[in-house]
Structures are given as structure tokens and as C-alpha cells.
1. If FRET efficiency 1/(1 + (r/R0)^6) of positions 2 and 410 (r between Cβ atoms, R0 = 25 Å, to 0.05) is computed to be 0.20, which of I, II is the source?
2. Suppose distance in nm of label points 7 Å out along Cα→Cβ at positions 194 and 394 works out to 5.1; of I, II, which structure was it derived from?
Structure I
Amino acid sequence: MFISVLELFKIGIGPSSSHTMGPMRAARGFAKQVADWLGAHAADGPCRIQCILKGSLAWTGKGHATDRAITLGLHGLAPEDAASRELEPLAEALARDLPLPLDTSDEVRFSPDTDLVFDRGEPLPQHPNGMIFRLLDRHGTPRLEHICFSIGGGFLADLEEIGRLDAPLRSTGAVSETCPYGFATAAEMLALAQQHALSIAEMKRINESSCRAVDDLDRRLDAIWQAMQQCVHNGLTAEGELPGGLGIRRRAASLHHQLLEHPQQTSPNDWLCAYAMAVNEENAAGHLVVTAPTNGAAGVVPAVLHHFVEHEGGSATQVRDFLLTAAAIGGLIKHNSSISGAEVGCQGEVGAASAMAAAGLCAARGGSPAQVEQAAEMALEHHLGMTCDPVAGLVQVPCIERNGFGAIKAYAAASLARMETGEHFMPLDACIEAMRRTGEEMSHKYKETSLGGLAVSITEC
């Protein structure tokens, strides 16, 4: 099993990796398919693209800006490109049924008002985040169709790929033969670390180096960290009301100002909450964010890492080791369970992020592989059963505060693990399996549909 650190940490935009970044990538990919198809077939007049959103995408797509993401993607924008653009005026302009900028002589149009369908009927059986893209000719007859799924963290799977997933939470792919230290479980990871006297970060670095040069890896890791820092700084200085209609005001800047005024009265918990909330307020605003491993949980890892650098003097080398270790743990969770709130609830988002941050911090502080594994297990264990129940389908309540508490749990788990030997009762693999099973048994109401939990209790009171 090999999931790159650069796949888990992706620079893009908010508010959701599965509902914004994934659909944008899917739409962009389908636009390329359309251009290729039209280059080889006669369209017999102008065409339209239709997109049908299924399952969780249909229920909470409006609040997660999926309609905007699809529109931008069909017009050629990738999430990493969108992070540096002023999106609101661009999205408004592109929503006016303009021809798509395809390399073809045939005219192809898309209007989110008429061509985007939020189908709240039965979801596709393969996955709760399904998308059906169609190219329709001038008679409305489908000429090309592509079905794909946004499976969390900005990752995509088509029908063939999703068929290789189990239930569909567990990847069944074999350990990559190109990785000198490939591992598909935490037990295998610890055994390799002990056998070769290597840290988790060292093994992850060697595995990554089989795909790219070391200098390129470090440059990309540094770019990820710079983007995370930018998210923190942006959120700590921005004020005002978040979009979406709930009237939620930004709080991170005010909280940070109070902490700076009275530093002697603060605790790590205060700073961690300020940093995490800053990132997730930026995410809620649809601004620059890094999946870590998702957008809904994007504040946990940056908050813990930022605190380590600012308050403990963490070095550039330690930052890279933090990210590599965190990615190793995130890869295990994604491979053996899920990082998608639509599959397993928020335990797979904030829970996974907390486990990743705990492992990264423990490693950066000099923890052994066994201590790192224990830190990850403790952080994940105490998120088991957490639902994904965003109010009004917006990544605001309870998501923003939840990231702060996820960062606090990560910090506590890393600190506790460093004071112990690494020997503990519940292995990380068992905890990941428990999360998978809990997600399977969890009602769809609590898996990013806004049909249960806090999302409905606010309207019932």
C-alpha cells in the first residue's frame, strides 16, 4: 500500500475536499473526455453537459459549494489553481451558460441552474458521493457518460476503481512493490521500523523517494507547510461573517488577539483552538486550504504543527518528519477504513486528522515508532462514533470548533505517548477497524447528509 504524502496533503480551496475539490477535479476531467470524444465523433450541433449529484453530494452539495466547484472544473480550473483566484466574480460569470473553453470546433455549454441535478433519491450503490456526467446532443440524447465518486480528501474513483474497494471502505490493493518499506497495517509498519532500525518518517521518505527526487520531495513538503502557515495567518487576521446564511462570525482573530494581550494566562489548548479555528474559518469561506487529510478537518494538523514551530521552536527538518509521519498514519486509515465523512462520519475526518497530528508531533519530539503508533491510536480512539452532522450543510457548525478540540486531543495524545514506553493494550489497527465497522453501522443521517444530529436539532428546539 502506498499513498503519497502529496496525495494526502493537497493545496486547494474550501469548504470541502469531497464536495468541492473532488467534484471540481471530476468535472475538469470530464471536460477533457468531452474534448477528446468530440475530436473523434460528429456531434451534429451544439451540445450540453449534464451533471447529476447523488447521495451526500445531493443533500449537502449546496452548502458545500459543489455547484460552484462543478462549474469551475468544467471551465478548466483545478483546485490548486483556484486557490490563487478571486472565485466569486469568476463563478458568477461562468454560471451564465457560456460555452466551455474546450479544444474543439463543437460548442458545448453548461448552466448550473438547468444542467446540474441534485438527486436526493437513492444514492448509487457503490458509494454515497456519486456523480454522473453526461454529454447531451442537441436532441438531449446522451452521447457520452462517466460515473465517478468523490471518496474523501479530494480523491476520486471511477466505476472500475470503486469495484476494487470493499464495502467500499477498504482498499484491497497489494503493498506497492516499488516501495522498499511498504506496509499496509500499523503492525507491519512497526515490524519494519524495528527490523531496519528506522523511524516511520525515514521509511516514508525512502518510499516517497522511489517516485520522485529527494530535493523535489522536500520542496513540495515545504510548499505544503507554507500553505498551511498561510491559512493560519489568513484566518488569524480576517474578521466578519462567514458566507452561507447562518450569520456565523469569525472568532479566531479575536481569540488570538486576547491570547497575545495576556500570554501569561494562556495554555496550549487556547493557542491550538485559535490556530485550528483560523484555518477552518478560511475553509468555510472557500479560501486557500490544504487537505489534512480532508478540508472539513483541515485545521487540526496545521494547528498542532504551527504550535510546535511557534511555541517549541520546531525546525524545518522536524516539520518534514512531522508531515511524513502524519501521512503514514493517514494512509493507513484511508487504506483500511475511510477519511470520508459521507462514509464513516466525522470520526474519519477530524478523528483521522487528530491521529495524524498526534503521530506527527510525537515523532517530531523524538518519539519512537511504538510511541508514535500509540499516540495515533489514542487520538483516534477518542473520536470513535463521531457523526458528521453539519448545520445547513455548511462546514461551519460544529466543524470549526471541532477542529480545535481535535487539535487538543492530538496534543494530549502525543504528550502522553512520549511519557510512556509505547506498550499499550489497544493497537492502532484494531482502532482503525473499529472505526470502519462503526461507520458501516452508522445511520446515513449522520454521514454528511444534514439529516440528523445537530443539523436538525437546531431547527427542532
Structure II
Amino acid sequence: MFISTLDLFKVGIGPSSSHTMGPMSAAYMFREYLNSHFLDQIKPTWQVCCTLKGSLAHTGKGHATDLAIVMGLHGYLPTELSHLDIDVLSASLMKRGRLILDNACTLKFNVVENLIFDKEETLSQHPNGMVFKLFDAEGMEQHSEVYFSIGGGFVNTASEISALEAPINMQSLEAYPYPFDSANKMIAMSISSGLSISEMKQGNELSLVKNKSLAAKELDRKVTEVWQVMTACIQRGLDVEGVLPGGLKIKRRAKNLYQMLQSQPELSNMNDYLCAYAMAVNEENAAGHVVVTAPTNGAAGVIPAVLYYFLQHENGDDACVHDFFHTAAAIGGLIKHRSSISGAEVGCQGEVGAASSMAAAGLCAIKGGNVKQVENAAEIALEHHLGMTCDPVNGLVQVPCIERNGFGAIKAYTAASLALRGSGEHFMSLDNCIEAMKQTGLEMSIKYKETSLGGLALSHTEC
């Protein structure tokens, strides 16, 4: 099993990696298939339709899935939007009734008529399904494709997801020098090799590249860029006021909280700052602005808040940033491989829980923890998110999502501290904890897995 650090940490837009970034990528993939196979056949009277299934249908409006589909079909990808005015672009695209493919080839796509939210049927392979179809002028189907947004912005076709033994595409373990696919193997390989988790992860990242020195510099550059985007996101969120979009009239609070901490430092503490930083990111995410999946958008604030606090308040060295990310990615890869990071699949334990586990591991590592302590930190953080539901009010990534990232960051810091004060020996292994998360997710009612059909989503009072 191998999943790159740069696949887990991707620059994109809010509010959701599985409901916004994934669908946008799927729509782009369908557009590219039409460009490759149908340009010589398509007439202006032909049309494209997209049907959203399961969780995408239930909470797609609140997660801007409709806008994501429109952007993808018009040729935009999440990674390309960081320098654009998304509000202006979206307003323009939503009004169009046509798609322009390569060579000025056009066909119909009306958002009202051709984008369908099917809340009755969920596809068996995954709750986040999308069905794209191409119809000719007589209404005859010329081509169809099914995609699944499996969490963290990752997308599979129907044929790909049916062939999976886990929620990611498998790659040969023999291709990598440190092919751990469990936490137990990770510990054993670290001890036998004398390398840290971060060093093994980087070795795997670079193993398929011929020019190792150039590749190492490029990897470092890309990880640095990811951190720069995260830092900018925190700082933007701490500088903006106002009401978040979506109809709940939720006020941004990060700026006011941060100003209070600055004006009364004697009354502030670590928990306050972690919440301010995490909430700043997730308020930006809720506004549909640029964030980094970490490992998802709904959990995007946990990891940057933990690292930012360490660097700003504990005199952390910037040189530790890469070790933090590679260690966190190793844990995130295990969770994704052995369970899921999709709220629609296992609830919020797979999003904020995974992010907290990753952050705890990264923090423990850069604070000098050995491999057993790092694994312990990851397990502690994940264990105390088990059973957490995903029940966003009105399908928006706001309540309880924004505050929940602050608490995920607090748990991560606490887990790392506990692990560092221990020997690394502990009762429950990370592997067993991940398995418990998977089973809990399988047994969790669909009402609590990003459908807004239960829990807090049905418990708020309209004013």
C-alpha cells in the first residue's frame, strides 16, 4: 500500500473534499472523456446529465456539489482555483446553459434540468455516487459513466472501486523500500532500519524517481508550498469577520477570539489558541475559499492549527515541518488504507478523528518521540473520536464542524503529550483502533453519515 503525502495534502477549495473537490474532479474526468472519444459525433442539440446519489444528493446543496459539478464540466479543477475569484466565476458558470468542449464543440447542460439530486437510491459501492450521461438529440443515451467520491478528494470509477480491496487503489508493495501496510509493520521496519517514520515515508516517496537529489528538493518544495497555503489560510481566517454563506447565519468567530487572546494574554491558554487557529481555517472552508485537505476539507483545521501553535508558541524550528507532514501522512495513509477518511462512509471519526490522529503523530515526532510513542499518540487521538457522527446542520460544513476542528486539535496535542510521557508501550494498538473505527462506521446508521437525516441536523430550532 502506498499513498503519497501530496495526495493526502492537496490544495483545493471548500467546503468539502468528498462533496466539492471529488465531484469537481469527477465532472472534469467525464468532460475529458467526451473530449477524447466524442468530439467528432457531438452536435449542439446533444446534452449532458448528472445524477447525484446517496450522501451527495442529501447534502450536496449545502456542500456546493452542484457548483462543483458545473465547474468540473466547464474544465476547472480544484487545484487551479486558488488565484481566481470563485464567487464571480461560480455566478457566471451557473447561468450558462451550454458546455464548450475542445475545438469549440458545444452541447447542452442546464443546471436546473440536467443536475438531479436523487435522494431515493444509494449506489451499493459507496454512498457518494455520481452518474454522468450523454444523450443525443432524440434522447438516446450515447455514453454513461459512474464515479465515486471516496473521501479526501479521491475519485474512482465504478470499475475501479469494484476492483479495490481497500478504499484506495493498491500498488505493489515490492516497489517501495519500506512497504508497511500496518502500524505494527511500520514500527518493526523503523526499528530494524534505524530510520524514523518520516525518513521511511520520504524513502517511499522518492523510490520510483531516478534522480533522487532533484526529486528530494522538489518534494521538499511541494510540502513547503502546502504549509504556506495552510499558514495563509489561518491568517486570512483570523483577519475576516462577517456571516458565513448557506442560510444558517453563522457568524465568523476566529478573528474576535484571536483578538481577545492578544489583548488578554494572561487569561489565554493553549486550548484557546488551538481553537482560534483551527476555526479560522474551517471558517474559510465553510466560505468556499482555498484550503488544504488534511486529510479532508471538513477536518482541514486540525493539522495546521497544531503545527502553527507549535511553531508560534513553542519556538518550533521551521526545519521540522517536513518531518511533521510525512509522519502525519504515514498515519493518514494507514487509516485510509485500513478503514476510511470519508464522513459519508464512517462518520466524522474518519475525518476529524483521522486528522487528530495524524496531527498527534506528527507533533509527537517533531517533539522527539520514538516510533512507539508516535504510534501511541496516533492511537490515543483516534480512540477518543470513535463513534463520532457526521450530522451537519442543513448539510453545511459549519455546525458542528467548525468547532469540532478546534477540539480535534486539542485532543491531538493532549495525545502527543501523553505519549511523550510514556514509554510507548500501551494496551490498544493503532491497528486495532483503526479496525474498531471501521466496524463502528459499518454499523453506524446512515442517518449519521453525512446525510443530515439525524442527530444535530434534526435537533436545531428554526428562528
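Only the coordinates and a few stated rules stand behind these numbers; no lab work does. Keep in mind it's a predicted model, so treat the numbers as computed, not measured. Cβ atoms are built from the backbone, for glycine too; each structure is taken alone.
1. Working: I: 0.55; II: 0.20.
The read-out was computed on structure II.
2. On the way: I: 5.1; II: 5.9.
Source structure for this number: I.
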